[in-house]
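Chemist: These notes open a run of structures that come right after.
Since every read-out is calculated from the coordinates, none of them should be taken as a lab result. Computed from a predicted model, the values in this text were never measured in an experiment. Cβ atoms are built from the backbone, for glycine too; each structure is taken alone.
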Structure I
């Protein structure tokens, strides 16, 4: 039964990634006053499946100077890492419940940088290596703030379990207790997933597509799926930590869709930062703020006892 439900969850994640890309393309097209994909199926609903078939049926080619084995293994590793994190999806029944689910989330998301490193390095391309260095330095910088923000809520909840977040937030969401912290967290999520306005790994003027510039066909599809499944899971974590983890109710999934929409909204509205501003934001703004909140929550816990 556990394996069956895990398989269903995996299929649902893959389908949601496809329709998330459709939502993004539709919304970006309406922001630019055009129609968007509307040819394949009714209102373009079959477009994600058409894109997937097109990508996997294309001829696979690779650079002559690449490290071929690592070049082909790396997209599969990135996909496995982004899908494995979904085992933390908080079920009450029929699946394993992790008492240290938040710590496992930090561990699994932390190894995602190895996929970026190997993808950029294995192509033996100057442009992909430059995009890889940018992506890795950005991911590592914002991972520190991300972990510290979560740590502050560990102190407040006195638990690492997803279900305890639901029990504690039944009367009041953490959003109302720490709105600045939520804004900081959401910015870190954008930077961690290499989304606009922090998409420096793919600065179009100089890097074309960043660390994955040499990938096409199935390899590009794997990297694309891994990126978007990570975005959806970051929206899930945001929902659990700040907006009440009432995942047995339909309203929880409406909030999840809204956060996915906000990711697209930010991309269509904001220009790209300068890279030095990005690093300044991580180390001089978010890091001191998250440390101050940790000390504040520790004080709250001490006064409570």
Structure II
């Protein structure tokens, strides 16, 4: 379990470190360009990159906090803390990134100012696309490794590790924002309509807002507690049913406590002749077999049922 989890977190950290470095360099160049040119779109992009830098730091903090071992107050570990900080990142993208960009856009539409030294903006946008593209490629490469044969949207929906896809979506939004900023600045200069620079800033805010809503929705589901994949549930039932002391494993409930931490509750009908020490030994065998087959299962709770309980419940459901 430690090795598999460590590999997953190592991949996540590599993506986040690349994003932090890229966004920090981009933020500095954008703010310098905004200072010399007075571009609203460039200022919005600078705020966006600064927010993304802080978000990367929060994700690293969340990974470190989530890796703490279980204790008395958190007997199932601290894995969900990563989900909490991912949700905070989504809120910051919406409140700070989208909010500031929208405000700057409205201000520059109401009180437009011609962009000075536009060449500086073009140079900075080119450098930003280079830095951001590198970070985006690293995140995309890591996400492709994780998703396997699944489609991108489906992989995000079922993913239990928000750290990688959060960076990927932030970087995608950043690249789209850079394209909008380039179009807005170019159009403002070409048509001599400085308001278009403000319109570009509002366009950036819309992209950031949409990204934030999507990330918040995914993080909320993980924070509330999502079940493991169906194949994991079936794996637990199959292993339990293989034990000779088990008459029937009826049902299983699972919940992710972290990307690589699953807690499971299993309902089992034991053979009638089983005594308490034998049942305890059976539970230990099932738990050992499960953790060997799937190291992500950190806790197993077994609920014994008398023979026929499941059939009675099934018939009651069918009759009702």
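Chemist: For Cα Rg over 2.2 N^0.38 Å, the calculated result is 1.02, so let me know which of I, II that is.
Modeler: So the calculation was done on I.
Chemist: Please state which of the structures I, II yields 12.8 when mean count of other Cβ atoms within 10 Å over residues 170-177 is computed from it.
Modeler: I
Chemist: Assuming 2.5 is distance in nm of label points 7 Å out along Cα→Cβ at positions 234 and 282 as calculated from a single structure, say which of I, II it is.
Modeler: II
Chemist: Consider the structures I, II: one of them gives 0.60 for FRET efficiency 1/(1 + (r/R0)^6) of positions 146 and 250 (r between Cβ atoms, R0 = 30 Å, to 0.05) as calculated from the coordinates. Say which.
Modeler: Label of the source structure: I.
Chemist: The value 22.0 for mean count of other Cβ atoms within 10 Å over residues 178-185 was derived from one model only; which of I, II is it?
Modeler: That value comes from structure II.
Chemist: Additional query: Work out which structure the value 20 belongs to, where relative contact order in percent (Cα under 8 Å, 6 or more apart) was derived from one of I, II.
Modeler: Value 20 for relative contact order in percent (Cα under 8 Å, 6 or more apart) corresponds to II out of I, II.
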